[in-house]
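Visitor: Each structure below appears as structure tokens.
Read the figures in this text as sums done on the coordinates, not as results from a lab. What you see is a predicted model; the values in this text were computed from it and never measured. Cβ atoms are built from the backbone, for glycine too; each structure is taken alone.
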Structure 1
Amino acid sequence: MLRLVFSVTILICSTCTAYSAERPNIIFILADDWGLGDIKTYGHERCKLDTPHMDRLASEGMKFTDAHSSSAVCTPTRYGVLTGRYNWRSQLKKGVLNGYSAPLIEPDRETVPSFLKKQGYTTGMVGKWHLGMDFPTTDGKPAKSSAKTAEELATECNVDWKGKIKNGPNSIGFDYYWGISASLDMPPYIWIENDHFVGECTAIKAFHRPGPAEAEFEDYDVLPTLTEKATAFIRQQASTSAPFFLYMPLNSPHTPIAPSEAWRGKSKLGPYGDFVMETDWSIGQVIQAVDQAGIAENTLIIVTADNGCSPAAKGGDPHDMIKFRMGENEPDDPTKHYSSDRYRGHKADIFEGGHRVPYLARWTGHVPAGSICDKTICLVDLFATCAEILNAKPESSAAVDSFSILPCLLGNSDSFERAAVVHHSINGSFSIRQENWKLVLCPDSGGWSNPRPGRKNENPGPPVQLFNMNDDLAETTNLEAKHPEIVSRLTSLLESYVENGRSNPGPKQENTSPVNLHP
């Protein structure tokens, strides 16, 4: 039984029961590689982009200022969102999957969509999957392709484009799926609807990585198409009596940075800025669909990102305006755009720029408009939040790292408690955050910023790093030598999370595979 660790008053309990009766629609939008500083309501004067729809969500709902993805890269974060379980408990200990990878979510594991289906929800997903699926093949072997030309597709690719896909989104609880198998810079470049490819790959294209592609598939069409499919799903479900859950993991603004023609040249930051603005537009279309359907008061919309901004954002920046902080204490340059806002690093890193993400929530009439929450939350918290809204309980082996943020959403953040949040970088490095203290169990970034792991010409610090996030948001001063007792306490807490197979109260669970805190 998943128990909640915060104290719940009789008033809150009765309120949650009322919401359970309503069964609100839930829309969860997950942008791809979107830094806090790329959104005006977060970056303020440090942001040189206009994001009116995200700003509107903040004014009509709640802005979380200390929200985190469970990982600093794509696949692991998605695993955590849908399972309520830290990604490092799975088989994947570092890196990400590719477009042909086998499924990562364990068979029979309860997920957010499978749980909501049990509560009578229609569940849909539109967007980037990136959690692996079993493609049909012509030889019965795992899917692969080394084809570099269209002529080689017949001999160097074993995917059966007319066959049935197994163990994808439909198998973990989604009634409907439209999207792509992984990141848009990973082949195959073809749409998937439910368990079938839409068409077949007869060409070779390279949206960074060359591979099989459906002849008419283009990278700049993907975001507009996802937007169209998502809004159509909302309109269709709004006309029925059943509540719906829509999971919308966007392809943007991840590479390939491919704004559609209507958005090219709209920003001062080159293609990346244009793509961010188009991402904001896409979110605005979802909001508009909800409002026009008359379901705003019974629809919880959450918009967040899978990790921080990628350094690829700097490519094509015509005026060299995009800047990342690298652990230095320096004043803002008013001419620059800070994609990670005040925080150090970017995507892939164990530093804040890798995993501190935007998180906005609107539920008209329930979430106080224009409110701000500074509680430390994590994207794995979606599962427990849905469960408390519905006054329902997941299986005891499910949502083992998830805490309900419903008290925060209702304006009762003082009732929300969690001991700590665990972070994870692209190379498998760990960090744990408890209140103002952040312990990093590696001497470097654990990712792509300096000091980079394994670079002999760079000067990493001591084996662990300790930062006081109240005084040092830019993570410039390592305090591990001054506070060994805090290092010891946080290390022990993280070890207990690994040992117990969960970080919230409940029966002990097993990790899918052994966990090494010092890879």
Structure 2
Amino acid sequence: MFLKNEFLQNSMVLQLIQKENFDLISINKEQTEYLLERKRKNKKDVVHISMNQMDWKRELLSFNKHLENSYTKHQATTIWKKNIHFHHVYVVDYQPVDSWEELKVTSSNRMKSSVYMLDIDSKEEEIERLIRALDLALSFQTDVSEDLMELEQRNVNLKQNILFEHTKQQQQLQQLFKQGKPFWTYLLLAINIVMYILLEFNGGSTSTKNLIEFGAKYNVAIIDGEWWRLISSMFLHIGIAHILLNMIALYYIGTLVERIYGGTRFLIIYFIAGIVGGLASFALNPSIAAGASGAIFGLFGALLFFGSQYPKAFFRTMGWNIIIVIIINIIFGFSMPQIDNGAHIGGLIGGAIGAAVVMFKQRSKILWQTAALLLLLLVSGGIWFYGNANEEVQFDETLQVIHSHMLLEQEQYEKTYEVLTKAMPYADKLEAELRFNRSYASIFLNKNQEAITDLERTIEIKPEYHEALYNLALLYHEENRREEALDLLKKAVELAPNNQDYQQFYEQLQKETI
């Protein structure tokens, strides 16, 4: 009887693996206990096939519960658990002594448990119930040879085939994560850290001027042709928390992606994601930005593409963990205005498309890769053209104030005047600052009347703007409007009593008006 039971058990296991795409999860040394699983849509079937003879219902229930708890505990990598249906199949000589039928089907929460007793009396009936429950397109052989020598040899062959299939599955899974050894990840980590140290020792990583000089994403400069900022900004970080979080993410995600795709493909994906993320930031975010977040999100995108090509391996090793982390980060990004969510989402999309472009070494498909490359060019070009046309972003008043300050420092007065004249229709809360900067440029361009108009409007908007009061007083003085100039200077001195220039000019005007 033992050999017949063993044959039935092993033949069932092998058929489930070969014909129904079940994965063999675990096997004991004697090969009398097997655990298999198969995912179908939002459901997972876990089949436990055992030759363990259970004498009592309590013993049966305890054993099943222990196995189920052990299985779910080791599935901790899947945060979002599927509906699990456990199928406990016992190939035995006899059923438990006491009544066990109430255990045939039980359920709790999102778990369902079924028990099948394949003893000599109910074998056919229980097998049919199992086939219906699993929706199998096969039948199991229950009539076997009475020749014990032949039966034993067939069992040996079945066990060898099961071990072969199990080993093959494990090797295939392991091979997916051995396409390369991490090297570029460590080099990128080193470059980012070195650049952060350079920033800190040359003015600080939070200095806007310093970030621009070192190559941060700066929309105005990118429009002027400094496209290289889309790459250089990937290696700059703003503050210790920023680089710390990004480098931790790069270390864990980068090494994983590099093992899956190999060094060269990893590097291509990283830069494609970083550039697409930079383009998305250019199109949607007017602020000066820096960081490897777009490229790192691209590595998440590459993992999602891996999941689309190898769903079994993906959900067995990381699965919903990756998806949940991405969703949490995107939601967090939308809730925190200082986070460049455009770069994150752009990088995620760029990484997924970039992964399709380079494809896996063992799955190269020229047609697929060409289509992905065309899609990448289309997406990148579309983002670029949208960004150029998005005047709300490109003429953002904060950006224009920073830009005009830098132009004035470089004594580019003509360009300052042109830039601010284009930006003025979009002015809102910073209209006073924009008009003041344009008035400054106008003075050097001998456009005094325009400067006066801008300064008068500046004071109207912001009466406490003492620099504007002083400059307007200078212009009024040139036009012999001394009384008006004196009134303006009086206010400027009251607002900034420690400013010697204001005080001296005020005293000078007082003497002139006596």
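Visitor: If volume of the Cα convex hull per residue in Å³, for residues 344-431 alone is computed to be 116, which of 1, 2 is the source? Provide the component values of the computation, followed by the final result.
Guide: Numbers: 1: 116; 2: 131.
Source structure for this number: 1.
Visitor: When relative contact order in percent (Cα under 8 Å, 6 or more apart) is compared over structures 1, 2, which one is greatest?
Guide: Result for relative contact order in percent (Cα under 8 Å, 6 or more apart) over 1, 2: largest is 1.
Visitor: Right, something else. Taking mean count of other Cβ atoms within 10 Å over residues 240-247 from the coordinates of each of 1, 2, which one would give 18.8?
Guide: Of the options listed, only 1 reproduces it.
Visitor: Assign the value 3.9, calculated as distance in nm of label points 7 Å out along Cα→Cβ at positions 88 and 176, to the correct structure from 1, 2.
Guide: The correct label is 1.
Visitor: Taking distance in nm of label points 7 Å out along Cα→Cβ at positions 144 and 384 from the coordinates of each of 1, 2, which one would give 6.8?
Guide: On the way: 1: 4.2; 2: 6.8.
Working through the options, I get structure 2.
Visitor: Moving on to the next point. To which of 1, 2 does the computed value 4, 15, 18, 15, 13, 11, 9, 6, 5, 4, 2, 1, 0, 0 (P(r) over Cα pairs in 10 Å bins from 0, in percent) belong?
Guide: The correct label is 2.
Visitor: Also: Match the computed value 3.7 of distance in nm of label points 7 Å out along Cα→Cβ at positions 104 and 168 to one of the structures 1, 2, and report its label.
Guide: Source structure for this number: 2.
Visitor: Tell me which structure, out of 1, 2, gives 9.0 once distance in nm of label points 7 Å out along Cα→Cβ at positions 136 and 472 is calculated.
Guide: The correct label is 2.
Visitor: A value of -6500 was computed for helix-only ellipticity at 222 nm (-39500 (n - 2.57) for each DSSP H run of 4 or more, over all residues; to 500); which of 1, 2 is the source structure?
Guide: 1
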